Structure I
Amino acid sequence: MTNKELLVVCDKLAKIESEKFGQPAPYYYNIAIEKAEMLANEVGADITLCKIGAMLMDIKLGECFVNHCPAEHISKSYDYAEKILNENNVSEETKQTLLSAIKTHHGTLDGKYDSLVAEVVANADCYRFLTFAGTYGNILFAAKSLSLGQNDSIDFCLNKIEEKFSILSLDKAKLDLTKNYEAIKAFLNSCKE
């Protein structure tokens, strides 16, 4: 199977999961894929693999939320992606690149990634949280899906933007998102009761 064929398979499966479980929301899904493509172009990474990584990184997020185990979404997404990749006879090198991207899309302890694809995917994920559209979605998600009140929803969002800002490692992502981070943080703090 070519990487372009794999892209179509993964897109279909990720959208099925999103529709079935309600997460990630379509615009969140699209933000990550669009930014993965943009960043891959910027740094010379394999665009198709970066987009597939963005599609697979949260493929089991919705199921984990429904089952009250969101912290397990990385391991569940990893396992499901490994199954998909094995069933589609993906090369070992491509499989390891994509699995590494899933495993490290929340960053690494030392800030180093196994591949440029993994680094692009981690940085692309940050756009979901460090943009105004993403913040709006996070506030709605915290209030509706997590049943949090106003201040708790704001704290949830503040924690997510801190987490995601600390992951940024690519110059383009830092340039795009630093001002957003500062503005979103100030806005959220001003909304607290």
Structure II
Amino acid sequence: MGAGDVACYQLRLKGPVGENDIEAPAPDDAVRRAAERLLPVTQANDVAFLMNDRPDLAAELGCDGVHVGQDDASYAEARRLLGPDRIVGVTCHDSRHLAMEAADAGADYVAFGAFYPTGTKTPKSRARPDLLEWWSGIMEVPCVAIGGITVDNAAPLVAAGADFLAVSAGVWAHPDGPAAAVAAFGGVMTQTG
């Protein structure tokens, strides 16, 4: 922390990809242990802590919110479990229809992607920057760009209207370390946005 502006941290623990390219969820006790260590650190630094896929654990552990995919708990279930004051974001892949449904239901943000090839997971779709332009031109609900984002390829997504960037390897595998990556992403956001 302290390397730059980070809006939120998402805890996403998955096991190896199995049959049908489905990722195995991490055991609940492993997720709980990780959250119990990381949640105080993020909150002490004014960074929202989001749980990936699991609104039940997000509610149990006092997370600031949850991010749900199309194959996870529904937005309605996540909102029911977390209440009106916590963050619920929804993956919408490359679908305008899914994004409109999520926004109409009350999602705090919609996420589009994957924009670039990624090693984090097998993407179900490939989104294009014009989707971000369309969304930001008609909607007030923030949008997040996901998938293979690095410091070198982020600017077109920010210019197209991404309010936030969801980054994994672009931070953790940055050649100069995570702090340098966060600082560099901050520069992209302020110079392009």
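Upon calculation of distance in nm of label points 7 Å out along Cα→Cβ at positions 71 and 87 from the atomic coordinates, which of the structures I, II produces 3.0?
I
Highest-scoring entry among I, II, by distance in nm of label points 7 Å out along Cα→Cβ at positions 31 and 183, is II. Looking at structures I, II, which one was distance in nm of label points 7 Å out along Cα→Cβ at positions 7 and 103 calculated from, given that it came out as 2.6? Derived from the structure labelled I. Among candidates I, II, the computation of distance in nm of label points 7 Å out along Cα→Cβ at positions 63 and 79 that gave 1.9 used structure II. A value of -24000 was derived for helix-only ellipticity at 222 nm (-39500 (n - 2.57) for each DSSP H run of 4 or more, over all residues; to 500); which structure in I, II was it taken from? The read-out comes from structure I. With relative contact order in percent (Cα under 8 Å, 6 or more apart) computed over the structures I, II, the top value is the one for I, the highest of the group. Thinking of I, II, which structure, once distance in nm of label points 7 Å out along Cα→Cβ at positions 151 and 175 is computed, gives back 1.0? Derived from the structure labelled II.
Throughout, read-outs are computed from the coordinates displayed, never taken from laboratory work. Everything numeric here is computed off the predicted structure, so don't read it as measured data. Cβ atoms are built from the backbone, for glycine too; each structure is taken alone.
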